[in-house]
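Asker: Below: a set of structures, written as structure tokens.
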Structure 1
Amino acid sequence: MKTQGEDQRNKWQPPPRPDWVQRINEEGYCMNAAGVVPLDSVTLLESARRTTGLSDFGADDWREPFEILCKSFEEDAELNLMGRIRTRSEMLQLLEARLLIEDTYKRHPEIDDQKVTQPIFVLGQGRSGTSFLINLLAANPDNGAPLQWEMMFPCPPPEKATYRTDPRIARADKLIKQWTRVVPQMEAMHEFAGDLPLEDAQIFALNFMGPSWFGQLGQVPSYDAYIVTVDPMLGIRYHERVLKLLQWKNPRKNWVSKDCFHMDKLPQLMQVYPDACFVWPHRDPVRALASAVNLIGTVHWGRCDHPFKGGSHDEYQTDPEMSAQRLAAVIDVLEAGIVPKNQIYNMMYRDLVGDTMGALASMYAHFGIEFSEAGKLGTRQYLKDHPREARPPHKVDMSDEAIAKARHAHQRYVDYFGVPVE
């Protein structure tokens, strides 16, 4: 029997490519693109060492994930020339950042004395308002979100005096907006900018344990199958290491961040961040799944000619049974009391978009965090500068059969949290 995810993938149609992108890819079809733009581990490591003049990558727990990821890029992803260029660039960026992080710690071991207290983690399915929520939280000057530029170029560590004027912001902005230059339709689905937060997955990627990030750089099902067998504590410990470095010269009162995989490792996050606050915006899972299929196909189309090859992302977004199992697992964690009820706030998507300031005020009150006048002012300014109605419409389409299957699969989740149907 077809799953809802498979049904949606069959219906999805790729958008037209910009002429300049199409011409680059056509040139790649007649050359040895893998030889011209290699993605093997050896050449990536050599290039990162040569560029930075450094050789110490720190603890070795990242090496096996890195090797398997590189192998999956070469054997699974079927990247076109533009895809190979972009993916190699982003892999080198991660390796170079890791070398610089470890060098900075070596020269300044006192960074490890930093404490990360009461971080706020946004949970939830993709396309359920998590990006909107993290941008709102980041607009509050009392909070600190890891921004795109500092996740891409964390060294030298950001400084408070130059945090909003650092030249790395413009460099990161140019690179991250390449996503929408290559696939303009992405603009309707996600906001990109060097000075905005994106996903914690980019920090986990520095330890090569960020499947949701690497799944956007290429279709890597063999890496996806492997990474679920790896102890998530390894990635979370490195996540803490990066946050300590980022706050060293630019203190943050409350870190705020989000990642769709946070849902799957709540017990481990609690071990590293025992006072963590979790915010979960809930949206009709049928709507969220349909929207995710469109996003995933469009992302992959920016790098390869065969999106949805090999069942990429089935395990956490496009298959209703698998999606429902993930959500049910979180319910089990909550029922077991692993996450105390006062450390999680459940927010309805319709409240987030319909009464944004009220929803945020309730969330802050739940955690005993002051929603200061400066915080309210920053949040209102973000809403004024980024009206949701100004964004291009993101259209999705589902068959009646697909909707019925998804509704049945997610009944426990909908009933447990009282999620309204859209």
Structure 2
Amino acid sequence: MKKLALHWKIMIGMTLGIIFGIIMTQLSWGKEFVQDWVEPFGTIFVKMLKLIAVPLILASLIKGISDLKDISKFKNMGLRTLVIYVFTTIIAISIGLALVNTFKPGEGINQATITKLKETYSSNKKIQSRIKEAGNQKESRPLQFVIDMVPDNAVKAMSNNKLMLQVIFFAIFLGVSLILIDEKDAKPLKKFFDSLNEVVLKMVDLIMLTAPYAVFALLATVIVTADDPSILLALLNYAGVVVLGLFIMIVLYTTFMSLYTKKPPLWFLKQIAPAQLLAFSTSSSAATLPVTMERVEEHIGVDKEVSSFVLPVGATINMDGTSLYQAVAAVFIMQVLWPEGLGFANQMTIVLTALMASIGSAAVPGAGMVMLVIVLDAIGFPPDLLPIGLALIFAVDRPLDMLRTTINVTGDATVATIVAKSLGKLHEPKPKEWDDHYDEVK
């Protein structure tokens, strides 16, 4: 009997998790049971993925760069990556603005709903923390994000997943330095990182064996902690516009990738499906990064020297799904609370601010709302209306966060494939299984 593909196992786990979560919401003790006995398994899974993210980036990026033999190749790869990432982000923001101005979801929100949302969420601790965090980012200097990229302690950078850009900087610095020294001196260190890379990729395979059970736990938790269904229905038009925009981005990604690499769109989506499903379940492109790298390298055929740079950088600065959401959410809030601000100049400001904010945004759940505060502030949105504006969209933020993270990861994989093809670094995929050498040691 043919073994069931991993993405089908994960989808079954997700479906059962949703059904189980719905059943638990009907029981008085259901929510507490899920949080006490089911949620921990999802939390452990996410922590394990984050555990190996830094070692994987460090090992694969150093190996990839040191194998280039020519620094000019790295410069070409870096320039193409950044240009494509900026291009796709601008497209995403533009699609968001076009859709929200066409469908005008804000005009369907009545005063009673606004009042209910204000009473429910305006003083919410998460909303207040997002506003505070955005305020801290706004107070930083223009080149602060460049300063923040450079670590003053490599070990400290590796101890915090939020400092991914610092880890990338250190890995690039070390990789380039390995190219510049004598081959016989570089060989022992390169062998170490080659071996470390193989070990960490095997850890990814082992962790993924638990993925179907983990997404069951994650989705069940999302369902039992969901907000009032009546509020979700009131925001259905807004959520629908965001989802339509994200779907258009998927179509554009697969179209660009297919035209340039001649790979079938459905084949591409099938290969990265496990990474997409994990991104949806965890709402974190950083946590999903080890799986994204494994799928792109082994199942799509992108050379490690490309994937090890393009994907970690993408997980940090490429947030097409989040940027599209910024555009829709900002204009939606303005349509409801501040219609006089809906001018062309403000919408152009949204494009520029969302683009810049996406570069410095953390690849973790909830980062999109921090970016949104920065975007709204840039267009002069009244500060006293800001908590109400965030309250308007807070109820559906988590499910939309799950979807936009899926788009972010898909965008990273698409750009990695296109860059690899442009550099002649796209080969026939060679998938590995967790038990390839099991017979030798059992």
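Read the figures in this text as sums done on the coordinates, not as results from a lab. Fair warning: this is a prediction, and the values are worked out from it, not measured in the lab.
Asker: Which structure, out of 1, 2, was relative contact order in percent (Cα under 8 Å, 6 or more apart) calculated from, if the result is 31?
Answerer: Of the options listed, only 2 reproduces it.
Asker: Can you tell which of 1, 2 yields 161 when volume of the Cα convex hull per residue in Å³ is derived from it?
Answerer: 2
Asker: Of the structures labelled 1, 2, one was used to calculate helix-only ellipticity at 222 nm (-39500 (n - 2.57) for each DSSP H run of 4 or more, over all residues; to 500), giving -16000. Name it.
Answerer: 1
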